[in-house]
Structure I
Amino acid sequence: MLIALFAVIAVVLLAAVVGWILAERGSLLRPSTRRFLKESGWGWNALHGYIYGRWTRQYIRLLLNPPAQPKPGMLNWLSNHYHAKVLTHEHAQAIVSNDRNIPLQDLEQIIPYPVARKLVLNGPPAVAAFECVCRHARAQHCEPTQVCMVIGQPIVDFVLEHHPKTSRLLTRDEALELLRAEHERGHLHSAWFKDAMLDRFYAICNCCKCCCGGIQAMTQWGARIMASSGYVAAVNQEECEACGTCVDTCPFNAMSLNETSSVLDWERCMGCGACEVKCPLEAITLVRDERKGIPLDVRCLA
């Protein structure tokens with residue numbers, strides 16, 4: 001783990017030197033890069049965000065494949081600097097369809113982490129589809145792979161300019177269709193925040209339980225990297241036939257079976273709705289639970 005960290009530090013320092021040289025000769029920088037660095041403040045976060053955005057696949061691959069079980073200090077750092085809010089399908093659609101400006105505001109009650117609690121979303125937002133780096137990091141991965149959604153400027157232009165072969169601009173209808181298709185596959189929607197990405201919400205990921213690094217951090221490493229949607233699954237005991245579909249589908253291992261029906265583990269449930277959409281008998285519904293926090297509903301924030 002130490003070797004990997006030293007390697008990251010070396011890359012960061014090298015990028016810092018190159019970045020500042022280029023900054024002095026701005027004509028060498030792409031327009032989206034200049035705008036991103038300017039809005040980031042030309043500091044550590046700007047360099048960190050540039051490295052993350054420019055070499056996303058290598059960055060995530062390093063996080064997903066540590067040489068050993070991450071230590072508690074590393075897990076705390078990961079959770080505090082790179083985290084997500086689980087979204088219901090309705091709330092994910094609302095972000096893509098938003099037609100109002102959402103100003104900077106404190107999201108402490110929605111995102112219970114010490115950093116990256118701000119949301120800037122100008123409507124209608126620019127949206128780009130990007131190859132899922134988590135899926136590509138696996139020897140065997142789910143399809144399709146172009147399912148990550150980058151939201152808002154200048155990050156959308158940055159991705160399109162630096163990754164032209166693996167990204168594409170989406171219309172609102174195309175973005176909604178991507179969300180619908182992933183939802184029907186039983187994949188969860190999550191809004192991602194990172195302090196190095198302008199200290200705000202910047203992407204919607206459509207995560208599968210077998211590939212997603214955030215789910216891996218939660219279920220295998222014990223890192224609380226994802227916050228609940230504010231909902232929980234409710235099982236209709238009379239309609240449930242204990243077929244086990246929800247057990248196989250649930251990304252957070254929150255479902256089990258007894259002799260007659262599915263049983264929910266309330267603590268583990270993140271309210272993603274994957275079990276609801278995949279239940280063949282429609283015996284599961286999402287219900288609001290205030291103990292799970294406040295939903296990220298941009299319609300209310302606006």
Structure II
Amino acid sequence: MIKRTQNKVAESRIALPVTTVYALGIWLIAGLIPQGWWIPFVFTAGAAYVMVELNNRNALIRIYSRMVSCSFLVLSCACSFLFPSVQAALGLFCFVTFLFLFFHTYQDKGAPGGTFYAFLMMGLASMVHVHVLYLIPLYWLFMLFKIQSFSWRTFSASIFGLILPYWFIVPYYLWKGDFISVLDHFEQLGWVTFPFDYSVLTMNQLLFYALLVCMTIIGSIHFFRTRYKDKIRTRMMFDCFAFTSWICLVLLALQPQHDTLLLPILIACISPLIAHFLALTYTRWTNIAFFIIIGATLALTVFNLWNPSLHF
């Protein structure tokens with residue numbers, strides 16, 4: 001087996017430190033200090049740390065590789081137009097933490113505690129992005145068929161986790177007599193824009209969406225062709241990543257106004273898929289694909305830094 005450039009990078013022990021410095025540099029160039037984006041920066045840094053732990057605890061790549069965390073950082077930097085958004089950063093942190101806790105309950109039907117804390121993160125995310133609740137039935141199905149942790153105890157725990165944040169915030173609004181804010185929050189679940197309004201997206205967002213589509217196709221095809229080489233637990237987790245990615249891509253295509261919610265979720269789910277491809281392929285063509293993917297991502301990062309909100 002010939003180790004090409006992509007394999008040397010994927011297996012390098014300095015890949016993550018170098019990528020971390022790169023990510024910090026991108027944030028500084030984008031305006032972290034003068035713009036005061038400290039809260040989004042802290043949430044994004046926290047999400048990156050959880051991704052490192054997610055990879056370490058679950059051995060997502062069957063060789064030593066930090067490509068999951070590196071891919072996450074590079075993709076996060078490619079969408080610098082989301083840097084100012086506290087909502088996007090909070091949603092990213094909550095979803096990544098949810099995945100970490102959710103996968104920890106693998107084949108444990110007696111884990112109401114872990115399930116509760118996992119869905120608590122989704123409940124917190126829903127307070128700023130109520131449409132994240134669309135994904136809850138999907139993850140109940142994952143609990144049943146993929147993670148195999150579904151029982152009446154874990155199902156009940158997931159519901160209690162989801163509604164716990166509202167036990168605190170809803171009484172506050174009711175005490176103030178502000179019933180409208182509570183109703184408006186949940187009414188958003190039924191708001192559907194038709195015909196689909198792509199004018200809400202900038203060229204930057206559309207280009208980043210196109211990049212994510214390409215990475216999802218590459219990562220999904222590679223994984224489903226080679227999944228037999230991975231452990232069953234790893235297969236189940238990557239199934240969750242792949243199905244979530246495709247569903248979010250479809251949702252973004254149908255309702256593009258939810259980009260602040262869906263793009264961070266896509267980054268979290270696509271990072272392991274593309275990392276699996278980059279770390280575990282060894283042909284000349286995949287090595288060329290490695291350079292194309294890196295080049296396209298870096299080019300888009302530069303484009304978004306210099307043209308943060310370019311409209312058609």
Structure III
Amino acid sequence: MTTTTEVLAPEIATATREDHATKQAWLQARTLGLGGSDAPVILGKSPYKAPLALYAEKLGLTEPPDVRNDAADWGVMLETPVAEHYATQSGRPLYYPGPFTIYRSTRTPYLAASFDRLILDDPLVPHVVGVLQVKTAGAWHEDEWLEEPPLHVLIQVHHEMIVAGVQEAAIAVLIGGQKYLSFEVGLNEDLVELLLQEEARFWQRLVNRDPPEPDGTKSCREILTKLYPKHVEGKTIALPADAIEWDRQLQEANANLEKWKAEKELAENKIKAALGYAEKGVLAGGVAYTWKASPRKGYVVQDAIVRTLRRSVAKH
């Protein structure tokens with residue numbers, strides 16, 4: 001089996017190649033285009049980030065989140081063995097472009113990709129026929145991978161196929177450090193059309209400094225706090241007419257929250273009363289409740305500026 005280091009660097013006819021010396025330079029270059037991990041965000045299908053957060057990052061209004069953690073570090077370390085296992089299992093030769101390499105589409109220069117691996121048809125005369133996306137996932141995410149890859153991953157590889165100018169991709173994932181799965185993905189023309197349309201629209205938003213609409217995600221809430229951390233003393237504005245509907249939605253949601261909170265607390269109090277001094281109570285079918293007492297350490301909250309949204313009704 002020909003390994004990834006034995007092939008010549010293949011050319012991609014539909015993209016130019018940039019090699020960056022450091023991770024910092026690579027991260028900075030990524031802000032100059034839309035990459036594979038940006039694609040599901042733009043379509044509103046990312047479980048990790050809101051479109052408004054991506055918009056702010058691309059314009060340098062906020063710093064990208066620090067993703068350095070054990071899961072990310074292990075993902076980087078396991079990328080090579082997972083890719084090599086795919087090559088062995090599939091019999092397909094692979095090429096590794098390098099850790100800080102960016103390919104930019106010659107047809108649509110703001111579309112870019114950093115490929116985990118490129119799939120070749122023949123290692124002796126290397127020609128790129130597909131892209132390989134390598135993933136690692138925790139065991140608790142196994143259900144998301146049983147039938148097909150998660151939607152945000154499928155969107156990502158479609159973006160990469162567009163940049164590489166190929167019709168196929170593969171996804172190799174190691175779940176829980178032990179279970180390996182791979183998927184072959186063909187180009188879906190409808191998804192490609194949607195991606196090109198929405199990515200063009202998002203890029204134009206960046207050019208025009210026109211932020212996307214906020215959504216209800218935690219990521220969006222966090223980015224709004226970063227974008228507008230303080231208020232201007234005495235400044236009052238007229239809210240848009242649409243805000244009347246937002247106000248109605250907010251009051252309806254708050255009313256429902258109060259209702260369900262009251263019902264939750266009532267049910268909890270009934271269970272606590274039934275438990276009494278008991279540590280544990282069991283129900284038929286294996287359901288159990290515990291009510292334990294445990295010490296809690298005191299702590300001092302550091303000073304911070306927090307903006308709080310409150311509603312008031314003007315008196316006439």
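Miscellaneous remarks
- Here the criterion is distance in nm of label points 7 Å out along Cα→Cβ at positions 238 and 262, and among I, II, III the highest value is seen for III.
- With respect to FRET efficiency 1/(1 + (r/R0)^6) of positions 110 and 142 (r between Cβ atoms, R0 = 30 Å, to 0.05), the largest value across structures I, II, III is given by II.
- Which entry (I, II, III) yields the derived value 0.4 for distance in nm of label points 7 Å out along Cα→Cβ at positions 190 and 270: I
- Computed 15.9 for mean projected area of the Cα convex hull in nm² - originating structure among I, II, III: I
We did not get these values from a lab; they are worked out from the coordinates using the rules stated. These figures come from a predicted structure and were not determined experimentally. Cβ atoms are built from the backbone, for glycine too; each structure is taken alone.
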